[in-house]
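J.: Several structures are given next for inspection.
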Structure I
Amino acid sequence: MRRLGPLYGGAVALVHSTPWRWPDSIGNEARSGFWVVALGLPIGLVAWIAAALIDAVGMPPSIGAIVGLAVLSLASAALVERGVVERIDGTHASAPSVTSILVLVFGTLVRVAAITALPTSLWLGVFVTTALAGRWAAVFLQALGDPILDDVSPRSLVATPTPAWLTAAITIGVLTIAVLALGKAGFVALALTAAIAFALGLDAQRRDRGLSAPVVATAAAIGELAILLVATMT
C-alpha cells in the first residue's frame, strides 16, 4: 500500500476484476467504484488492439470482431458472462443449464453481428465505450442499492457503493466518452442502460432481498450490449 500510494485502489480493482494476479498480497478488500470503471479504458484498448491487428494482417473484419470481443471478455476474467450464467441458474448450480448456454450463445452472436456491422474505423471508440459502460452499469446499480456484503469470490465487479458526487462524476466521464464515440446516441445508450439496470435492481430486491455479484455482472452485460446495439444505429 505504501509503495503504490494513491494507485493502491487501482491495484485492488485490477486484482479483483481482471485476470491480473499482482500484487498477490491483496485480499478480499473493498474495491473503489472509480477504479472498477476506470479499468474499462485499458481493457477496451487491449480489445481494440487485438481486433486491429487481425484486420491489419488482411483477415476478414468478422474475425477481428470475434477476437476483439474474446479479448474484451478475457481481460475482465469473463466476469460478465459468468455472472449472467449464475443469475440465470443460481450461484450453486453445478453446471450451466441449457437456458444459460443459449442466452450466452445468442448474446455473443448479437455482439459479433453488431461489431461486424460497424466500419473498422469506429472500433476503437466502440470497444472502449463498451468496456467502460459495462463496468459503469455495475457501479451505478451498486450506488443505488445497499452494499453487497456476501461476495466471497476472488473476482467480481462488486465495489464499495460510491457517494452521489462520485457517481455523478463517473457518469459524466463515461457519458463524455460515449458521446465522442457514438455522438448523441451515447446519451440514448447510457439512459437505456440506467433504466434497465434500475429495473434489474428492483427485481433483485424483490426476489433476493438485495443485490449480489451475479446481478451487477448482469447489469454490466446489459451495458455492454446496449452500447453495441446503439452503435449500429449511428
Structure II
Amino acid sequence: MTLFALRSLALGAFISAMACSALAQDLSSGMQSLERFVRDTRSGRASFTQVVTAPARDGQQAKSKTSSGIFEFSRPNRFRFFYQKPFEQSIVADGQTLWLHDVDLNQVTARKLSQVMGGSPAALIAAAPNLQALQADFTLRAMPDKDALQWVQATPKTREGQLQSISIGFRNAGKTSELAVLEIVDSFGQRSVMRFAGFEANPAFNAAHFDFKPPPGADVIRP
C-alpha cells in the first residue's frame, strides 16, 4: 500500500470517528435537555399553537385543525391547558382530578388523575418529579438535533392507551432547557404538533391557581 493510500485511509478513519462523535453528542444532548428540564423547571407558562392532522383516507387529502391558547404547569401533577381559539376549552389537573370543561356545551368531564396520567404527554412535561419517574412509564430515546432543537422520543410502556409516540424538542436557554415543541402520534396515525412561545420558567403560582370548580349549571360527567 502506498504512502498516499495509507494517509487517505487514516484521514477517512479520522473523519468517520469525528462524525460518530458528533452524532453521539447530538443524541446525548436530547436526554441532557430532558433531564435539565425535569430537574430545574418546577413550573412554567407559555402560549401554544396546536395543529392536529388526520391521515389521508380514501384518496382524500389530510385534514388539519389549528387551535391556540395558554399552557401552565406546576410539578407534580398540576397543569392547565386553556384553549382560547377557535373555541374555549380548559383541561385542568389539580393534583387529584383531571377536569375537561367545554364552555360552549357547558359540560365538565372529571376523571381521577391517577387513571389517565401514566404514559400521557402531560406526564412527560408537567408531572414527573425526575427522569427516573419518567422512565417508569416511557421508553426514552435520544434523537439527533433538528431545527436548532434537542429532541427526545418517548414511547409509552403500556399499550392500553392510544398514543404511539411522543417527541419533545427543547431549546437551550443558558443553563436551562426550554420547552419548544411537542409532537404526538396516536395509534390511528393522527399527528398533533404543539409549538410553545414565550416560555417562562419557574413562575410563582399561588396554592389555588390550579383549582377547578364546575361553573353553575354545568353538566358534570364522571365516567
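J.: Matching task: -23000 is the computed value of helix-only ellipticity at 222 nm (-39500 (n - 2.57) for each DSSP H run of 4 or more, over all residues; to 500). Pick the structure from I, II. Each step should come with its number before you reach the end.
T.: Numbers: I: -23000; II: -7500.
Going through each structure in turn, the value belongs to I.
J.: On to the next question. Assign the value 10.1, calculated as mean count of other Cβ atoms within 10 Å over residues 91-98, to the correct structure from I, II. If you can, show how the numbers build up before the last one.
T.: On the way: I: 10.1; II: 17.9.
Label of the source structure: I.
J.: Can you say which of I, II returns 20.9 when mean count of other Cβ atoms within 10 Å over residues 123-130 is computed? All intermediate terms of the calculation are to be shown ahead of the outcome.
T.: On the way: I: 25.0; II: 20.9.
Answer by label: II.
J.: For distance in nm of label points 7 Å out along Cα→Cβ at positions 107 and 195, find whichever of I, II sits highest and give me its label.
T.: Comparing I, II by distance in nm of label points 7 Å out along Cα→Cβ at positions 107 and 195, the maximum is at II.
J.: Given a computed value of 17.4 for mean count of other Cβ atoms within 10 Å over residues 35-42, which structure among I, II does it belong to?
T.: The read-out was computed on structure II.
J.: Shifting gears a bit: With Cα Rg over 2.2 N^0.38 Å coming out at 0.97, pick the structure among I, II it was computed from.
T.: The structure behind it is I.
J.: Here's a follow-up. For mean count of other Cβ atoms within 10 Å over residues 43-50, which of the structures I, II scores highest?
T.: Largest value of mean count of other Cβ atoms within 10 Å over residues 43-50: I.
J.: Further question on the same structure: Could you tell me which structure in I, II was used to calculate distance in nm of label points 7 Å out along Cα→Cβ at positions 163 and 179 as 1.2? Show your work: numbers first, answer last.
T.: Numbers: I: 2.5; II: 1.2.
Source structure: II.
Bear in mind that the values in this text are calculations on the coordinates, not laboratory data. Bear in mind the structure is a predicted one, so any value in this text is a computation, not a measurement. Cβ atoms are built from the backbone, for glycine too; each structure is taken alone.
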